[in-house]
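Several structures are given next for inspection.
Any read-out appearing in this document is the output of simple, stated calculations on the displayed coordinates, not a laboratory observation. No experiment lies behind these values; they were computed from the predicted model shown. Cβ atoms are built from the backbone, for glycine too; each structure is taken alone.
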Structure I
Amino acid sequence: MASAAGLAAQDVIAFLDYMGRLHVFDRGVFRQIDHRRPLWIKVGGNKVVYADAQSNLVVYDQGRTQRVDDQASSDVVVTDQLIGFSVAGMFKVYDGAPRTLAGVVGPHVTEDSLAAYKDNIQQTISVYYQGSTYPLEDQLAGNAVLQWGSGDNLLAWVSAYDRRFKVFYHGNIIELSDLVTEMEFKCGLDLVAYRDPSDMSFKVFHKGEVYDLEPQMPRRYEVGKGVMAWMDQTGALKVFDGRLVHTAMGFEPAKWSVVDSLVVIEDRQFFNVFTNGRMHTVERVVPQQWQASWGSLAYVDVDRTLKIWRNGRSEVVVRGQPVQEFVLERGLLLARLNQTTAKVWWRGRLYEH
């Protein structure tokens, strides 16, 4: 998994033409992969996953399509590395090939590089990670997990048996707190932000290390891909980027949110982004339409020009033509101008279909 600072752009995206046929843009080339309208489409990493007209679960990956299952349930989760889905009570993942993890599954979650699940037959809580299954808790004695949460590459939970707050990270189980009755925490890529029950302070687990951030919990906090932002008790907006704590603003902005590795800030009509320790003004007017993904921002400016911002600079994607809709998927931008015209911005170039 790439770090938040160096997220690689996606190379594949999918769309329907005016006749409902399914097309993909794959590394500079458009191709039709199904002539019938799919029931739904999901994209993750460089995979396109869809339910075809017969409700089969189909994956487009590395230039070819493969039927993965003859039942396409609605709970399919598509991430960079894994596809997770349940069929007839079973829990399965696809990571190049389909694998059945549990014959009768309870609660389950699929993230970028791991899938966690309760096996109702074995009465265990386990996680699938990089081709191996790791048992986390045994549930024979009753409810083994009081709370759990997940980020792209980790899982955090409170064990009911020993009342400990634990994190599964890179194949290891790490204990962060004991004597836990209730936890406040959020998970992102490489990090878990939480309230330490021993002194009620605000801490973050990041890549195996624990950092003390504030003596009190913030008024609000959000996590993303290797980055976290919070509003402290004075109203200041602070950002932890895995190395340092930055004060992005000394006062409360009108709006702010963490989207992947970016902290997007709207204040005094300025449209700002805080990333890599710096504040960037993207536009001096907040756009009505914008999306953020994978370190990039796509937006329509006041002149109705579609632009993309990345690494401190904006580039024009479509000017002088009305854009009906646009989708930003992991740094790859798809713009629909009308029923027959689609444009894709990929690695600094514009492609038209």
Structure II
Amino acid sequence: MRLVVNPNQGTPGLVVLPASGFRRAKAAIMAWPGYAPTPLADLPDIALEAGVAAVRYKDESGRFGLGSFKALGGGYAVERLVAAACGALPVFTTATDGNHGRAVAWGARRFGARCVVFVHDGVSQGRVDAIAAYGAEIRREGETYDDSVRACTETAAREGWQVVSDTSWPGYTAVPIDVMQGYRLMADEAADAWEGAPPTHVFIQAGVGGVAAAVSVQMRARFTPHPALVVVEPERAACLLESCLAGRKVGVGGGLQTVMAGLACGEPSLLAWQELERAASAFMAIPDAVVAPAMRRLAGLGIVAGESGVAGLAALLLAAGDAVALRALGLEAESRVLLFGTEGATDAAVYAGMVG
């Protein structure tokens, strides 16, 4: 693993996600048919293994039947755009590694709108089929997620379509803010369900960083003192860790190959970086080899967790076995750790191949 402690933690900065926007998102999503908070599981055996007082895991595998937390963001952003539309609904489009595209397609189908989803060559057929099941047209473009983002935005500009992205860049922030405000509800539910002394540490996985930033904002809103936020990425797609090292937002190149398919992103979201560059305690990059064991560990406890959803757990267990990491992160016997299981088995064949 690679571990970088953030030297800029606590530096004042922009308010990326205003509280008023979260209140609107929370009220809207809680009114959706089928809404229910997802469970927060207590994992005492893993806490014992990690040498900490408590480990709790927010299990998003049952969220709205989509298998991930993404419905909170993509679905909410589509609803906001539908409410603002004058006349005919736009064609909604997005790029995805799998889960976000499924959420946007689900949101578009709720309102009878057309949806076009761009995927890259590395997205599994099982995930493509799951998106298409919600009526979306699928277009394969590029070798990486970042390639498909560019293809999506170029096509949308040419065709007059509405992009619903979970990443942001200069000039495109309003929709990603809605997406991230929706994500905050997952963290808010976890805070509601947490009992006893508050968490001291949060391990949260990141692709472009949107969910990590949303969790960061909500943890600071709900807990004092604020828990230490550890952002976890695949070692071959660690754009946030590299940005921390560079002291500015930077991308990483290469094929970004990783079994953590939902985290295979080479360019940070502008909004996410504006939050994480000052609020994250540390950034970790983990190897693929630790993913399947973490999935099997949870399966043994009756929890179905996908490849991207176990990154936080895998990082915690790696840190627990490294004296330098323990000191750097301040993990000790009294620590209480919150993990976010951001997806279940979103591709059944891939899950079975990794877990057995």
### Query
To which of I, II does the computed value 5.5 (distance in nm of label points 7 Å out along Cα→Cβ at positions 123 and 299) belong?
I
### Message
Comparing I, II, where is FRET efficiency 1/(1 + (r/R0)^6) of positions 27 and 259 (r between Cβ atoms, R0 = 35 Å, to 0.05) highest?
### Response
I
### Task
Using the calculated result -12500 for helix-only ellipticity at 222 nm (-39500 (n - 2.57) for each DSSP H run of 4 or more, over all residues; to 500), pick out the matching structure from I, II.
II
### Task
Looking at distance in nm of label points 7 Å out along Cα→Cβ at positions 59 and 283, point out which structure of I, II has the largest value.
I
#### Entry: If relative contact order in percent (Cα under 8 Å, 6 or more apart) is computed and equals 8, the structure in I, II
I
### Among I, II, structure where percent of Cα pairs over 29 Å apart as derived comes to 48
I
### Query
Can you tell which of I, II yields 29.9 when mean count of other Cβ atoms within 10 Å over residues 99-106 is derived from it?
II
### Query
From which structure (I, II) was mean count of other Cβ atoms within 10 Å over residues 275-282 calculated, if the value obtained is 23.5?
II
### Message
Please compute Rg/Rh (Cα atoms, Kirkwood Rh), for residues 67-266 alone for structures I, II and give me the label with the greatest value.
### Response
I
